[in-house]
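Some structures to go through are shown next.
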Structure I
Amino acid sequence: MAISDIRSKVYFITPLDISDVRELVNLVHAVMRAGVGMIQYRAKNRPTRQMVTEAGVLVKLARSANVPVIVNDRVDVALAVGADGVHIGQEDMPVADARRIIGPHAILGVTAPDLPLAREAERAGATYISCGPIFPSPTRPEKPPIGVLSLERLQTAISLPICAIGGINEQTMWELSDANPSLVAISSAISAADDPRAAAARLVQLAEQVIPHPTFGP
């Protein structure tokens, strides 16, 4: 599935503090019903067997709704469960190797904190580039925000879809209008809400208002 074909720009990243598969499934089911466009299964420091179990359940759940599921970091887990793709960072497998392993059609997201790395990832076969944290992020408080201007510069410099990440919520979403990202990755603004489904629905609707026509590079 191409990024331009997903049903909404809101890209939900599962929280690290949920280790019960039933709770995780209930959360993902709720946000899918709210209209999120893509799910990233993110689980640091869990046993591989547990990751395969959890990711496999999410892939089966999401497939009926035609919502792609991406596995964070772990190419092996993504392949094992038949996920739609994988998202890797600068400390993970090289982009070209990941593309070779997952094949030409799978989604390959890459975190690229600066323009040279983004261009390198583009040449190596990335599907989209993740840029951030744009705003101060409760999920990654140790990382300083790079600001909307950096997102705008990246958006005009490469031809791939850009995913904005970090501190995006109902208040900060409005600041992304000029940057016009193709995706907005959101975690705690949904998962930590009293009603995650309602929060996700509001963010999906807001994204349609604020960034109605995402661009795909120069």
Structure II
Amino acid sequence: MSEWHPGPAPRRIGIYGGTFDPVHHGHLVAASEVSAALRLDYLVFMPAGRPPHKRDLAITGAAHRVRMLELAITGRAQFALSTLDLAPDRPSYTADLLAQLRGVWGAAHDLFFVMGEDSLRDFPMWHAPERIATFAQLVVVTRPNVTVDLGAVIHAVPTLAGRIYPVSIPQLDIASHDLRERVAAARPIAYQVPGAVERYIRDAGLYQTADQLAR
């Protein structure tokens, strides 16, 4: 696939990172709600190559995760997909990614980085949080049973003041790790992922055990 680019005209662009292993309806609902709440021109899904906090976990190959995202967002003009964060030779640090995006896309765009409330709570401990806050504003989507001391976060990272946008979203109790386990246990994932993604997982033999693949 050719790399996505927003063009030269100033745009409001949401950046939604993650492994998306696999992408599911929870991701898509969050993306839709954020797009509407912030009146974004584009919401860009950016699958990560090697997230620092998941170094010890096996992650499905990038080509499969990209293809599932392509299938999931087909027909949604406001959604886009970028592979700029898939470099296999380095950890996927958000600050470095945003700096790269500014260089590739230009400085005219307003960038909004999407995260969950649980991530905001840990944000001061991220790699170079001050740089992140200068490159992009934060869009924080609600999480069940998660509370965050916003004042404490801003005290730790003062550049965040006035640059955090909470967005309430419908709570869908769907998790990628659970979907992988369900497939391995031959349990259904219908209605938790788009139909095209469900078929791709089945046809590509993703998340199946060796015994399942041998049948």
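Every number in this text was worked out from the coordinates using simple rules, so none of it is lab data. Remember, predicted model here, so these are calculated numbers, not experimental data. Cβ atoms are built from the backbone, for glycine too; each structure is taken alone.
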Q: Given a value of 16, 52, 29, 3 for P(r) over Cα pairs in 10 Å bins from 0, in percent, for residues 8-111 alone, point me to the structure among I, II it was derived from.
A: I
Q: Give the label, chosen from I, II, of the structure having the highest value of relative contact order in percent (Cα under 8 Å, 6 or more apart).
A: II
Q. For which of I, II does mean projected area of the Cα convex hull in nm², calculated from the coordinates, equal 12.4?
A. II
Q: Identify the structure, out of I, II, from whose coordinates distance in nm of label points 7 Å out along Cα→Cβ at positions 96 and 168 was calculated to give 3.0.
A: I
